[in-house]
Structure P
Amino acid sequence: MDEPTDFLERCSVRQFIDALSARRATPGGGSAGALIGALGAALVAMVCRIALGRPGAGPATAPLRGLLADADRIAAELAALAADDIAAVDGALAARELPGATAAEMAARSAAVDSAARRLLEVPLACARTCAELLRRCRPAIELAGGHVAADAAAGAYAALAALRIAALNVRVDAPRQADRALATAAAVEVEALLVECAALVDDLQASVLRRLG
């Protein structure tokens, strides 16, 4: 496979699905989750653009433009994190294959494995934080955009919550492998708090959308 960023920039949806279903470790759940989050951010951006294109947006114009800029930025960040996840997994696999015939080689391999393990934690943690950032913006987007596009913003929120849950699972998987136990504990505590916060945000958002559409 090409470098992760090059591959994701060039591949079609069909090619990514084919790569995801192939008999290899990457791309895997982490990169798929990050792209799900990026799709959610793109939906929120779409909703903002539609609302801004309506006549008489009036006082909502400035906050909608701010939300649009945030959604576009978050979509780009999550797409980049998908590539980072592929690189992190590939790096961890490569570290485990380093030679260990001598004491020096064993020490170098151990250091490489620890560094790769840390990266395996950092990437999904960053993804979880970014998805939470998106979810905090979905309700304002719905309130400002209104209309039936509110359902599209809600779809974006559902995607972001799914991506957050995938990232949190990967943090839980990789936290026990960390040499830095303080880092591992802090990451695990943080993602649990994000899950609780964001599940409540989506419940509230769903109720709001259903009231608007009802």
Structure Q
Amino acid sequence: MQNKRVFRNQDLVFECPEGSETLLEDFYHEEEYIRKIIEHAPKKGLIYDIGAQYGAVTLALATTGLEVWAFEPHAPFAAGLRRNAELNPWARIRVFETAVALAPMIMTLFGETDRPPMPSLAQYADPIIPAKDPIADVPVLALSQLPPAALVKIDVEGFENEVLGGMTWQPELLAVELHPLVQEANEILFRPYELIYTADRGFERLTIWRHR
């Protein structure tokens, strides 16, 4: 299924398979959040999109004119992400088919087998679905292995602490979708930042943090 829309005066072309339309709906449900991220985005530097899925938000972030490095460990999502990057040649997107966590290793990716998967390295992140099933073993990078980014967006279905814990540098802006099982454990990780935006979306909390 191919969709077209104009976002910030830029034509976006987005493709996802039948049955995955909810991933495109996420873009519309979170459009205010995405626009707030872009409003506060640094004027130069790299953007990291961690947990990029098919790349709808990746494309929106690319409208800043900055280069976006998109990280997605789930092979079907990563393939769709590459396809969407190709459909939008104006966008400066580099795709990494890998997860991000505390340290480089191989880890198990979990997801639901009875509905469109929302893969995560966290097996117990979703309070509605208590446990997820193993999908595949995937390679993992740590942010400490990568050059510092100016903006880091994280949507990893409950694995936020591990992604942030592997970051040895501090971006100017963090955009993090927090899940309820980890929201109370983030105080130390966010201490260098000021919360400038928050919104609840179901059981998740959308947050934007600016370096003090």
Of the structures P, Q, report the one carrying the highest value of relative contact order in percent (Cα under 8 Å, 6 or more apart).
P
Where is distance in nm of label points 7 Å out along Cα→Cβ at positions 162 and 178 largest, in which of P, Q?
P
If helix-only ellipticity at 222 nm (-39500 (n - 2.57) for each DSSP H run of 4 or more, over all residues; to 500) is calculated for P, Q, the one returning -6000 is structure Q
Kindly point out which one of P, Q the value 13.7 was derived from, the read-out being mean projected area of the Cα convex hull in nm².
P
Value 22, 21, 13 of semi-axes √(5λ) of the Cα gyration tensor in Å, for residues 74-193 alone was derived from the coordinates of, among P, Q, structure Q
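No value in this document is a laboratory result; all are computed from the given coordinates. Treat the numbers as computed from the prediction; the structure is a model and nothing was measured. Cβ atoms are built from the backbone, for glycine too; each structure is taken alone.
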